[in-house]
Structure 1
Amino acid sequence: MGRAWKFGDNISTDLISAGRFYHLRSNLPELSKHTLEDARPEFAAGVRPGDFVVGGRNFGKGSSREHAPIVIKMCGVRAVLAKSFARIFFRNAINNGLAAIVCDTDRIADGDELDVDLAVGVVFDRTAGFQLPFAPLPVVMEAIMAEGGLAEYIAKHGDLATPHERAGARPDAP
């Protein structure tokens, strides 16, 4: 369980990891201290392990800055929930082991205590007492997340081993 840090629509990768800190890209622990600084200056210092970033539409828009989901994850955020994601942010998040959940975030308030069941596809708002369904991630994305990201997945299973293939199914089987 963790707290919701609520943001609005169109949170760009530059708001997540500002370009003025580009010189810190090889020092990710230091860069993460500036996560979402321009959107909420108190975020990086106040976020706790297990908390959630909650956005609106088009979360992660803008440049394909891979550092954006990495620094969010390094802050201890368990998942980002949003109405929609920029495509490349979504893929970068999953590839780096950060859950990106598409759901209707309107009813979630800043500071609400949340929990998420990724396998079932439900966000539990413990503060307000409701559940939000979402489409569970595809099996291959769940496997990538379980290993901590794509690099870890490939290191452990190889680049051709999908969960379907590891289960013994033929690659061309449905």
Structure 2
Amino acid sequence: MGETKLQREVKLASRRDAFAKEVRQNIQNGAKSHFDLQNGLLWYKQRRIYVPKRRLRDVFLKECHDGLLAGHGGAKRITTFLKKSYYWPNLKEDAEEYVKTCLTCQQNRVVNKKQAGLLRPLPILKGSWESVSMDFMVSLPPSRGFDVIMVVVDRFSNMAHFIPTKESAMAQETGRLFDALPTP
């Protein structure tokens, strides 16, 4: 059976590839390897052709992704298809990067995230103390026996009240402090 144009290109490119040269040298020296040398091609685990760096990897990715029969499949599809017959280190990462940079895929990408709903404004307040927020500043250095500051802010007037308390204060104590706040 004759050699295909693609096989000739891979063979020529692998002669210039540093990794392929090193593997070829190791095979000739009798070192144990996952690669075999047959008809000038490096075969990974006897079933996948090693594709050297440079232009050829891009050609394979382009053909498997952009080709008429490929239909711009995702990175997983490209990786699965290429791994049947070809090998190079980081093939999966190269496929993912290729798909990420494909303009057609980016323009036609489906967003699987639910659209955010319409913004609903907060109701307009009529007066002070209709709506308040409360928070605690904790782990403060002790001062006059207090180590926490309870902060209460009125949304209408933006008036803030800072009330010293203790970290050991429970809900009853917090409620008592809140009730003691001056209201208009």
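What follows draws every value from the coordinates through simple rules; no lab data is involved. Quick caveat, the model's predicted, so the values are computed rather than measured. Cβ atoms are built from the backbone, for glycine too; each structure is taken alone.
A few comments on the model shown:
- Which entry (1, 2) yields the derived value 23.4 for Kirkwood radius over Cα pairs in Å: 2
- Of the structures 1, 2, the one that 1.7 was derived from, the read-out being distance in nm of label points 7 Å out along Cα→Cβ at positions 24 and 80: 1
- Computing distance in nm of label points 7 Å out along Cα→Cβ at positions 8 and 128 across structures 1, 2 gives 1.8 for structure 1.
- Label whose coordinates, when distance in nm of label points 7 Å out along Cα→Cβ at positions 16 and 72 is calculated, return 0.4 (choices 1, 2): 1
- Once distance in nm of label points 7 Å out along Cα→Cβ at positions 64 and 120 is evaluated on every structure in 1, 2, the highest one turns out to be 2.
- Which entry (1, 2) yields the derived value 10 for relative contact order in percent (Cα under 8 Å, 6 or more apart): 2
- Entry that produces -11500 once helix-only ellipticity at 222 nm (-39500 (n - 2.57) for each DSSP H run of 4 or more, over all residues; to 500) is calculated, selected from 1, 2: 2
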